[in-house]
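Next come the structures, one after another.
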Structure 1
Amino acid sequence: MVDDINILIKKVYENLKNKDKEEAINILKKVLSINPLSFDGNHILGVILGSQGLHNEAKNFLKKATEIDPLNYFAQFNYAKSLVEIGDNEEAIFYNQNAVRIDPKNKQAWVNYGINLKNLKFYIKSLDCFEKALDLDPNYLEALVNKSDVLILEKKYNEALITLDKALLINSSKIDIELLAIIWINRGVAFLELNKFSEALFSFNQAIHINPNDHEAWSNKGVLLKNLKKNTEAEYCYDQAIKLKPDYAEAYFNKAAEKLAIGDFENGWSLYKYRWRKKDFEKYRYLQFNELDSIDNFKNKKILIWYEQGMGDTIQFSRYIPKLIKLGAAITFEVQKDLVPFFKTQFECEITEKIATNQYFDYQSPLLNLPNLFKTSLNSIFSNQAYLKVNEKVTDWKKKLNLEKNKLNIGISISGNPNHKENHIRSIPLENFKSLFQKNNIYIIQKELNFIDMDFLKKYPEINFMGEKIINFSDTAAIVENMDLIISIDTSLIHLAGAIGKKSFLLLPWVCEWRWLIDREDSPWYESIKIIRQKSIGDWSYVINKIENEISRLGYKY
């Protein structure tokens, strides 16, 4: 029997040499019918199926191979690779560890292990794996490219560019076209994040020149063109990416954001559903309940609406909750913990941080699906005035606050969540507001400040930093209501101020979220907000000067 199997395995290799994979698969199935525990039969069949993209089928045979010979490097290596391909990164870790333990001098094993760790967001450990591969081969392109990926994810853009420049010095004639295109794409992404748009454009164009069929290059070029406010050209790039890869969620999402930003809500909302398919988006919840796909005929139905993304989004789109209630639905609204006390005073429905495990719902919907369900257009946004009420804490906070009658009492927010991808672009150093300090009574309405702003704050003890005094959004709302004016970057505070109808100035960078549309000074979502935008990238001086002029127009002379 062993001799028969050896003869068949020899035929398998002959067929693979002749690129006849189908016949090789047939022979391997025959091998396994003779001996289901044949290592070669299971391992080779798994490898072939994996090369055909059939990773779910491949992993079953490769797992069997690891059980038959636990010390075989190739079995551990290939099984781990199949697990990563199907997204089972947690399970793959064990087998990647085995692979590098069995053969620590295998550079590809270290790279695969690093990719596995990168997918799990263990970036420091991932970099260590790529460095081990580069210790074995300093010119190993796959390790250099993956190292640059992680450095970009870690926002170490200049280090990424150094790594990519080293990759470009390697003889390009020996580089796979797809890999060379990725080098230029990563270079473009790093330059884009550094706001070096001309260098980024050159890099993306190089990637497209090398490989015109690279969907990521086209989509990233679209993002760059959006930053240059060339929206028509950006949309063309997204469409090219979609043609090349019809299931490419990132391009659909980018196109959705572009459509929403120009006020094309009809197309924008329908495309916005692709956010759930993006690699870096949060996980869709409550698949055990039917998704709400219509606002018709659900009187007395139990419906769960659950928050997604940030607290600003929850505040902005909570305006749809009363509409659902009026249609006869029994609504449970799941919101972030800090919003629970405040929202319990706003809506006649159940407000909760987390639903009980035994609760049943006829339908569920993520909050930002509601604009599409209500067919919201730019001209049909409802409740753009004060749709949230201030609470009973207003009087208490009026007594606590050091309010002045002879100056404007201004609440400001200068920085947001440090984990937000665009926080470094939207945040403004506290020092920039220095001209407002002596002429107004300033309250910093946010829980935390970075170290630089905290050091600057020490020089101005007259500034009121609310910090730990704020327990939740009930406190924030009461403080905002006691202010004469709110000045804020794009954080949850500006959404709250707009939702309760407080006069506010929103300060935006050169390119901003789609929620504020393009080049408008007003917001169709909030009547009380006036938008002041940068006139050039990174220049907040114009914005601060405009604030002073706007305050003067309100009747307060400097």
Structure 2
Amino acid sequence: MQNQPGKIVWSYAFLLVGMAWAFGLFIDLTGDSGLYAAISRQMVESGNWLNLKINGVPYDQKPHLFFWLAGLGIQLFGNTNFAFKLFPFLWALAGIYFTYRLGKLLFSNEAGKWAALIMATSQITFLYFFDFHTDTVLYPGVTLALWQLAAYLKRGKNIHFILGFLGVGLAMLSKGPVGAVLPFFAILYYFFMKKEYRQLFHYKWILGVLLVLLVISPALIHLYNNFGWEGIRFYFITNNFGRISGEYAGSSTDPFFYVHTFLWAFLPWTVFAIAGLLSAFIRGFNPTKPDGWTAYLLGSVLVLLVILSLAKGKAPNYFLIAVPPFAVLAGHWIAHKKSNPWELKQSHLIIQWVVLGLVSLIFGLAIFINSGNNNWLLVALVLLLIIATVFSFRFQKDKLNRIILISLILTGTINVFLNASLIPHLYSYQGARQVVKIYEHESQKNDNLFNFDLEEYELFFMAPDSVENISSWEQLYKVLEKQGSWVYTNSTKFKEISRLKYKIDKVFTIRQQGMNHLNGMFLNPATRDSSLKTNYLIRTLGK
């Protein structure tokens, strides 16, 4: 039974995790999340939640679920980072619960709890709980499908069948057919391990496919209305196989991309994730007595990783849907070691201490990058980290529990520091944020803000009034003729505009850095200023 001081330390650890998540909801947007926010805002403002558009152009890259969730927050709370992220975040939290239920169903209640802990506090989760991608809302649907389809295979109840294929449909409504890969291969591997081949050809699966088509019908209707049959082809074929071949997107030839992604994505739980994976290999593919449920998880996720590794289009966020199955396997390994402590080798604990040492070095690097910003927060967090670690040694006698608790405290501390201090500080260098601040302070009544030849989509979301995108020189000339037009553009286009015979009232130099293309010079405080690129914001006086 936990003593009172031990409970307090565990509570503090979970408080840190919650604080890191909460701070992440207020961090500015960048890259893809900026694009998704702009689409969501324009969807809400137009009142058309079926036909997705960006700056008047029909959008075909991603289906509707993310935009609907984000749009709901914007509809209720306005154009803020918090509003945009709120409902995708809540759905992602549901994915942690689904991970727990999956682990509990397949192995044990304790395995489910450890799986949920790993899913909730792995570094990749912290990352995509502030930099929201469609993968953030993809993984809950996939995990719901894995849980409910496993429950159907175990219990045979129709409600589990319906919820399982509902999960597949929601996953596909998040990011397309990739949402069906894990559930499909999970069922395939399960029946192969059980040698129940006839089950694969039962008519019931057709009913499941029909349910999925019903769920994804809004995406199909939108694509057909705007792109015809080519839109349907894009959804099912081009957007998937084109990324694998590199014909449509991507040029990576690194076959080990997801190997090193695995290593950092599960920090600080990488040791447990690897141990769970190796243990699952032994159980799941045992030639004499294979474990069907381990094969259900492991076989499916390995097929997915092979596909992702062969694809030319690669990104860390693609790995997110593989995290719940690996987390469940790791949770099962921890639960087994807890119930059989004599099997826990000292080497496991030593390696985990080494990992924590490396994580501490990363913390030190983050402190260096953040030099001169919010020192009071850093001092408070480090002091509390030391106190909590001492209490963990003093009151947590179980060695495995102790190192898990210290790992949780350390990763929680780091991510509070990142989300409350370092990342907002770095994101303040984004051009869109600087432009919005200047425009809000300097603009006059009836002024309008325009974007020309820049893809900082977060500007279209952050600005208090709608921002118009200039797509041609003819359109630009008309804008420059009007007094009170604010144009945000790059240095090349600014030089060309300067040669034109239009009166410029004000020119603001925007020294900026996009967060999707960080480099060592920018991260080093001593060389940061010299690494910045220059954009310009101008206000016109008309002809």
Structure 3
Amino acid sequence: MKNFLFVVPRFAPVGKYYSFPIGMGYVMSSMKQKGFRVFCVNLCHTSDSVEKTLAESIKDNEIDVLCTGAMSFNWNEVNDVVETTKRIKPGIVTVVGGAIITADPTFSFENLGIDYGVIGEGEKTMAELAAALSSGENISEVDGLIFYDKDKNIVLTKPREAISDLDALPFPDYEGLEFDKWVANSWMEQCYQALIFDCDEKQRLCEIITSRGCPYSCTFCYHPLGKKYRQRSLDNAFKEIDFLVKTYDINILNVLDELFSLNEERVYSFIERIKKYNIRWSAQWRVNNVNEAIFKELKESGILQIGLGVESMSDKILKSMKKKINTSQIESAFKTAHEVGVCVGANIILGDLEETEETVKESVDWWLAHPQYEISLGFIRAVPDAPIYRYALVNNLIKDKLQFIKERFPLINLTKMTDKQFRRVVKDVNYMNSSQKNRLEGKVLSSKVSSVGDNGKKIYDFQVKCPLCQKTSDYRYFQFSLKPYSIIGCKHCYKRIKVSTKKIFYQDYNSFRGFVLQIMTVVYFTFLKRFSFFRRIRNMLR
């Protein structure tokens, strides 16, 4: 029997947020269920070098096969794991799975220099590959693989069928992935991008998936789990939630489903069942799947925020994106949510193939006219293997495919605009974002230093009145922003608002440093971010 080491790449330094690797957790638990010897190293939970950490684990556990994977966005981190492993033990077998392989199997397989690539869902494929490697059976009979044959020819085996019965899968291997360390961190400020919990308040966040796949074909999107939509039974999903609450004391739940809201009856059942847990939760919705009745039920269930798929406020662009919604539905969804008092978030992503200065103006003007809504403004990225990514390759907009992926999909002009027009739009939007132009400002009613925390920082008790719901929230926290404005979440309507850092953290705030930092932020996002040199410098300083 061979020994298998699963490695979570270093997505983030210790203490910084990264999305918990649920997919790898499912594969690990499926492997263990079949009786394989499985070990794990989570590089996000150690400050030691990648080489030192891997060398110790490979030696101590006599590892024969190393398995890793991620989204294409994390190419560099995955590649680092693979290259480091080959230096440590040249003869070791390397396996990579996840969207990084599934999106473009042959290209990724060749450029990562691995022995096997797992295409599509990995639970069954990896278990069958492990069995074949352990017994010497014919690997070409394992569906969903890419590898070299003895003559160094690339072999793509039969595509793996989507797993229909998701309830049959064991829960992710939380223990093996060190979920206890992940959940112990106060992630909400990083996820929510605003202060909403007090510094001494329990924050036990968990992310789960209750369905897989998406039948829609939005041009900017790629579905690594396929287009066949499958759901876990709610009994199965809540059995996992029960386990997480009991074992890890979670009190915040983020449902990561691509398409949570498709089945209205299931949605109502989920809402009714989640109420008894007294936890705050969030999920993603389509704007044509919401109504006043659902919003009222959501409000009573402890919903923190729901994400609505918006993307554009131009019907022309929505049609081009194949969103199968219209601006009237978007307007109605936000208006109803606002009236009921449910916080909804959304993204407007500019840069579609049919985008013009006129369609950009439609979206930006609507965004500016509705600061009461929780909407982010950004740009489309051509990610493998989205339709617009394929369009960019065919039209030679991506000159060097590997470099493009390594640089994490830098912004390219896919639109009907000239490059000059596009750059101007990017500059204007980046300025508005970095200057917090569209953020409502809360009124600081009081602030005082109440104590000193374990980290040696002064803890402030402060009150802020929300400009949206007009309610007052009490907060207890140390200074977390060096800029002139700090972003907090109203504890009643959950709207993110800006407040004067100087008024809240009056003993710690340095006006000159805050002013310089804000100017540098605006200059970077407005003028310098489009250059890879400055992006690399910023990443090193983070």
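Which of 1, 2, 3 yields 22, 16, 11 for semi-axes √(5λ) of the Cα gyration tensor in Å, for residues 394-473 alone, as computed? Of the structures listed, the value fits 1. If you work out distance in nm of label points 7 Å out along Cα→Cβ at positions 50 and 466 for 1, 2, 3, which one comes out largest? The structure with the largest value is 1. Suppose you compute percent of Cα pairs over 43 Å apart for every structure in 1, 2, 3: which one lands on 34? Going label by label, the one that fits is 1. Upon calculation of helix-only ellipticity at 222 nm (-39500 (n - 2.57) for each DSSP H run of 4 or more, over all residues; to 500) from the atomic coordinates, which of the structures 1, 2, 3 produces -15500? Matching structure: 1.
Read-outs: derived from the displayed coordinates by stated rules, not from any lab. Fair warning: this is a prediction, and the values are worked out from it, not measured in the lab. Cβ atoms are built from the backbone, for glycine too; each structure is taken alone.
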